[in-house]
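Derivation of every value follows stated rules applied to the coordinates shown; laboratory data play no part. All of these numbers come straight from a predicted model, not from anything done at the bench. Cβ atoms are built from the backbone, for glycine too; each structure is taken alone.
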Structure 1
Amino acid sequence: MSHAVFLHAAGDARVAPFNLREGVAGETLLDVAAVGLCGSDLHYYKDGGIGSAMIAAPFVPGHEFSGWLTEDLPALGLARGMLVAVDPNQACGHCEHCRSGHPNLCPEVVFIGAPPHHGAMTERIWVPTSQIVPVPQHFSPSDAVMLEPLGVAIHAVDLAKPRLLERVALLGCGPIGLLILQVLRAVGAGEILACDPQPHRRALALKLGASKAGEGAADIAAWTKGEGLPLVIEATNAPEGFRDAVRAARIGGRIVLVGIPDGDSYVLPASEARRRGLTVKFSRRMGHVYPRAIELVATGKVDVEAVISHRFPLEEAPEAFRRHAANEAGLVKSLIYPGRRG
C-alpha cells in the first residue's frame, strides 16, 4: 500500500494510505523521486484553494516532481530506471489559446496536483507519457524537480522582456523570485534591486547576483531618489505586492505580477497606478520552456540547488507545510522525498 500527503482543508495536511488507480492508455507509471513544496501548494494549505480551484475533497498536492521510469519508453529513447521530469500542465491542444501558443492559459487544462487532480506527493504516480521530459542523466532528482519552478521564472522573464543592462526591481526573494533573479542575470539585465522582508532571503539574493537587497518598495524609492525603475517583477505572496510594485515603478514603467496573493486579493490604490501610466502583465505558469530550463541548469547559468533550503521525508510533509505557512526563518524551498533519495 502506497502512502501520500492529503490536503483535507485549510491547515489540514495528513499522510495516509493511498490507493493508486489503474493506468490508462497513453500513461506511464513513475516511482516518485522528489517533489517540490510550491507556493501554490501553500495557498491550498493556507486558504483551502486558489480562486475557483477549491478543495472539495481530500486531494494529493504536488506538481513539481521528478521520478524514475518503471518501464522502457523506446519512442523517447528512455529505459526503465532512468530519471525524468514531468510537465504537469496537460492542455487540450485544440482551443484558440493552445493554438496561439498559450497552453498555460487553456481553460480545459488538466493540471497534476491541482484539485481535483491528484499530484505527486506520493510514492508512485501515473502520468501522461506525452508530459514526460527527458533530462541529462547526470541531473539529480532535485535538479529535475526544479525545472518546473525554473520554467515559471523563464516565462515571467519572457513576459517582462528586459532590455540589455536595464535596471530591474525584484519584489520577493522566495524560490520563484530567486530563480527569476538568476534568469535576469542570464539574459543580460543590468542592476537588480531585490526586496524581501526576511534577512536570510535578502542575503541569498545578494549571493546569487542582486546588486542591492532591501526590505521593500521604500528601499527602491530611496535607492532611486524617488524615481523608481523601468521594470518591476513582483513574486511575493502578499496582497500588498501589486501596490508595492506600483510604488517601485517609474512613470511609464512595466510591471509583471508573478506571485499569488494570500486571500486571492490585491491591495491597490488605483490613482498611484493610473498616474504612472504603467503597463501591467500577469504571469501564469509557463509555456514551452523546458528545453531552456534544462540548458540553464546543465550549463550552470542557474544554480537551482542554491534555492533549496530544506528536505523532508514523506511522513514529515505536514510539518513542512506547517513551517512554511508560519513563514519560519531560514526556509526558502523545501523538497519532499517519498521514497529513496537520489
Structure 2
Amino acid sequence: MSNVTKVAIIGASGYTGLELLRLIFCHPGAEVVAITSRANAGRKVTEVFPRFEGHPGTEICFMEPDMQAVADAGAEVAFLALPHGAAAPFAKDLLDLGLKVIDLSADFRLEDAAVYQDFYDQPHPAPELLEEAVFGLPEVHGEAIKAARLIASPGCYPTSIILPLIPLLKEGLLEHDSIMVSSMSGVSGAGRKADLKLIFAEVNESVSSYGLPRHRHLSEIEQELTKAAGSPITISFVPHLIPVTAGICTTTFAKLTGDFERVGASLQAAYEKCPFVRLRGAGVSPDTKHVTGTNYLDIGWHHDARTGRLILQSTEDNLGKGAAGQALQSFNLAFGKPETAGLQNL
C-alpha cells in the first residue's frame, strides 16, 4: 500500500466537508483527488474557501457527483459528507467500484433497518449493506475498523454520550433505567444551510432545546449502550442549541450501583491507550474551549452523594471528534497509518 492514500470527499461544501478538507490537506499520508458539490461544480476549492489559497494541493476543482469519475480520479477511499438518505446510493456505487467508504451520515450506523425506518421516517435505502457496516468509534471498534470496507462514523451527540458510559455499563456500575442526558451544541451542528432558526439574530443571546422527546441520535446511542450493557438500554436525552459556532458539552446523570472510586478506574482502564480521550478527573468539569478545533474528547465526573447519582461530563468539537476528525481517525486505522496522523493539532 502506498504511503499516500488518494481520497475523495462527496459533498464537500458543508461545514463537515470544509473541516475534512482542512484536515486532509494537512495530512502527511493523504491526497485529495476528487471533491464533489452540485452547487459548486467547476469552481476551484480556493474560490469557494479562500482560506486554502496558497496551500499545496488546494487548486483542485469541485466536480459533479459522478462516482465513476471519482474512481477514475484514482480515489481509494471516499468520505460521504451528505444528509441521511442521500449517502447510501453513493456508498453502494463506490463499493461496487472498489473504493472503501467512510460515511458521516446516519445511513449505516444502525444494525436494524426497521429501527432506521422508525427514527428516520423512511425505508432504509440499502439494507443489504447494514450487516457489513462497522460503527466507526475507534476507541470501541478499532479492530473492526481496520478491516472494514464500509465505516459508519458516529454522530456528534452519540460520541459525547457513548464514550463516557460504555466502560461503566460494561462493569455494571450504573442502574440501567436511571440514565438521563442533557447536551448543548454549537450552531454548526445543524449544517451549513439557510434556515431562519439558525441566523445570528435568532441564535444569539438564546438557548433552546429541540428534537424532543425522541431525537434521532437516540437510535444509535441506545444501540451501542445496549451492546455494552448486555441488556436493553433506554435513556432520556435533551439536546440544546447554544450561541457558539462549535463545541458540544454533555452532562449525563445516572444512579451508581458501585463505589464512586471505581468510576475513574474503569475509565482509565478503558482509555489509557486512546490518544484522543482525555480523562480530566473526578471533580473536574471539562470546557469546550479546550477541545474546539481538535479531535479530543474530554471527560470529567462528579459524585452527588446526596442523591447517589454519578454526574458524567464530556466535551468535544462537534465538527472534530464529533464528525470530520473522528472520520479521519478511522481512515488512519483503515489504511494502516498512525492513529494520530493529521490530527494532533492544538
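Numbers at a glance
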read-out	value
Structure from which 100 was derived, volume of the Cα convex hull per residue in Å³, for residues 189-228 alone, options 1, 2	2
Among 1, 2, which structure scores highest (criterion: distance in nm of label points 7 Å out along Cα→Cβ at positions 69 and 221)	1
Origin of the value 15.8, where mean count of other Cβ atoms within 10 Å over residues 133-140 was derived from one of 1, 2	1
